[in-house]
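Engineer: These are the structures, in structure tokens.
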Structure P
Amino acid sequence: MQKGVMMEILKTYFESVRGLGVLSTANARGEVNSAVYTKPYFMPDEMIAFVMRHKRTYANLCENPHASFLFKEDGAGYQGKRLNLTKFDESDDEQLIQTILEQSTHVKSDRARLTEKLFVVVFQVNSILPLIGDGSAQAK
């Protein structure tokens, strides 16, 4: 499947489901951190982005560009996605940050306390897997 088609399917998926996302990173020494994050923002260039504060996740990505985003859908069972990611770029463009925050349902109610420096971190999506398994059952 072409990457553009795959990303459009992924974008449609995230627009249609609710759930909990966890972004996991590791620093240069391999010490892992996991943090709750909202759904990814889809960039026009087939990449995704998250708005981050200058905390452990961001610091880890400055040392090690690899990350994993796990998303579990609301409801019974174990439906969701796992995205293997590589940091591609970052920006402190306030207009882009504002655009992303306005589309984020989880951050809207919390925006008043967002007085710290924020960054948009852009990722290339290396692979997409189901929440459980390696995806081979879906290929049959």
Structure Q
Amino acid sequence: MHVNTKASEFIAVLSSIAPASYLVAGPPATVWIKADQFHEYLVALGLGAITGGGTAKLQQANTSGGGGAKDIPGKAASTIAGADANKQLMINLRPEEMDSDSGFAWFGLVMTITGTSAFVSGSILGINPKLGPANTYNNAAVKEIIY
């Protein structure tokens, strides 16, 4: 990284889960991201009040709509429980960790909530773009970048 380069030129917010209390009937999930624009990806979750428990994992798919979705080996958090309230969770991913030989080019974050609800928020970040500055890939939820 060059000393005159801003972090927002290397990191983009590709998808996010808005901070909210999610119920068992409507667990949060991100959109499917094509893993071809960045060298690395990082999922960062913020965990708030948790009534019951849940899981967070990355899945891969062979279409932008999640067709043929399956888990990415080694990319699942241990069970999230009430003791994890007010903590963070991070999952790293490199495109070569996906089953690209079988056509899996898309990935997304999927959460399962057990018990009553969980207050969570999160983002999928693209790290080190293959072309151009990262901020050109930010999703519409990014309100402003302050330099």
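Engineer: Can you say which of P, Q returns 17.5 when mean count of other Cβ atoms within 10 Å over residues 29-36 is computed?
Structural biologist: Source structure for this number: Q.
Engineer: From P, Q, which structure was helix-only ellipticity at 222 nm (-39500 (n - 2.57) for each DSSP H run of 4 or more, over all residues; to 500) = -7500 calculated on?
Structural biologist: The correct label is P.
Engineer: Computing relative contact order in percent (Cα under 8 Å, 6 or more apart) gives 44 for which of P, Q?
Structural biologist: Of the options listed, only Q reproduces it.
Engineer: Taking distance in nm of label points 7 Å out along Cα→Cβ at positions 77 and 101 from the coordinates of each of P, Q, which one would give 3.2?
Structural biologist: The structure behind it is Q.
Engineer: Can I ask one more? Ranked by distance in nm of label points 7 Å out along Cα→Cβ at positions 53 and 117, which of P, Q sits at the highest value?
Structural biologist: Q
Engineer: Comparing P, Q, where is distance in nm of label points 7 Å out along Cα→Cβ at positions 5 and 37 highest?
Structural biologist: Comparing P, Q, the top value of distance in nm of label points 7 Å out along Cα→Cβ at positions 5 and 37 belongs to P.
Since every read-out is calculated from the coordinates, none of them should be taken as a lab result. Owing to the predicted nature of the structure, the values given are computational and were not obtained by experimental measurement. Cβ atoms are built from the backbone, for glycine too; each structure is taken alone.
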